[in-house]
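Engineer: Each structure below appears as structure tokens.
Values in this text are rule-based calculations from the coordinates and carry no lab data. Here the structure is a predicted model, which means the values were calculated and not measured. Cβ atoms are built from the backbone, for glycine too; each structure is taken alone.
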Structure 1
Amino acid sequence: MTATHFVRGEGRLYIRVFPHKAITAIPAETRMGKGKGEPEFWAAVVKPGTILYEIAGLPEAAARQCLARIAYKMPFKCRFVARRPSIGG
């Protein structure tokens, strides 16, 4: 939400992770057996070095400011990676 508010109509925000893994739980005080519990929530397995967000269509200074706001809310350390222009054709 923070990034979409910051970008508004100027640029484009890409979220590179998707929650594929269902985390299930059985209600408390339930007897053993009766199969697997219902999905409680969905989670994404994120390994170190994974790119989480991409921003296009913004100047680098604005993109840094936007991603700094995102990183502030993350429970782990984040860093900004810029794409280098390709050499050759």
Structure 2
Amino acid sequence: MRAAQAHSLIRYWRHNLGLIVALLCLWWLVTFVPAYFALELSQYFIFGWPFSFWMAAFGAPLVFLLIVGLYAWWMAHSDQRARRASQAGD
């Protein structure tokens, strides 16, 4: 393996780990911040149910799906770029 390819792989995985850390921070925020403020959010009602219920029942799962979809899309895009770069270097 050439030094340029090794450097490219290291950059690829560093970028991948940065994306994972950012998405895990977003996951943590969506999971724990609304739970921390649940009592304050329960003062507001939508269709007879407290806002904290809506956040837990619909908001968090939607954000979790968006996190998974964003990661899959971003990594597919990143894999294509890495594949093109490796083919150009061969």
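Engineer: If Cα Rg over 2.2 N^0.38 Å is computed to be 1.57, which of 1, 2 is the source? Could the numbers behind the result be given before it?
Structural biologist: On the way: 1: 1.57; 2: 1.63.
Source structure: 1.
Engineer: Upon calculation of helix-only ellipticity at 222 nm (-39500 (n - 2.57) for each DSSP H run of 4 or more, over all residues; to 500) from the atomic coordinates, which of the structures 1, 2 produces -6500?
Structural biologist: Going label by label, the one that fits is 1.
Engineer: Also, I was wondering about something else. To which of 1, 2 does the computed value 13.0 (mean count of other Cβ atoms within 10 Å over residues 24-31) belong?
Structural biologist: Attributed to the structure labelled 2.
Engineer: For which of 1, 2 does mean count of other Cβ atoms within 10 Å over residues 48-55, calculated from the coordinates, equal 12.0?
Structural biologist: Values: 1: 12.0; 2: 15.0.
Checking each candidate, the match is 1.
Engineer: When distance in nm of label points 7 Å out along Cα→Cβ at positions 8 and 32 is calculated, the result is 3.9; to which of the structures 1, 2 does this value belong? Don't skip to the end; give the middle numbers.
Structural biologist: Details: 1: 6.0; 2: 3.9.
Going through each structure in turn, the value belongs to 2.
Engineer: Follow-up. Starting from the value 1.8: which structure in 1, 2 was distance in nm of label points 7 Å out along Cα→Cβ at positions 40 and 56 calculated from?
Structural biologist: Going through each structure in turn, the value belongs to 2.
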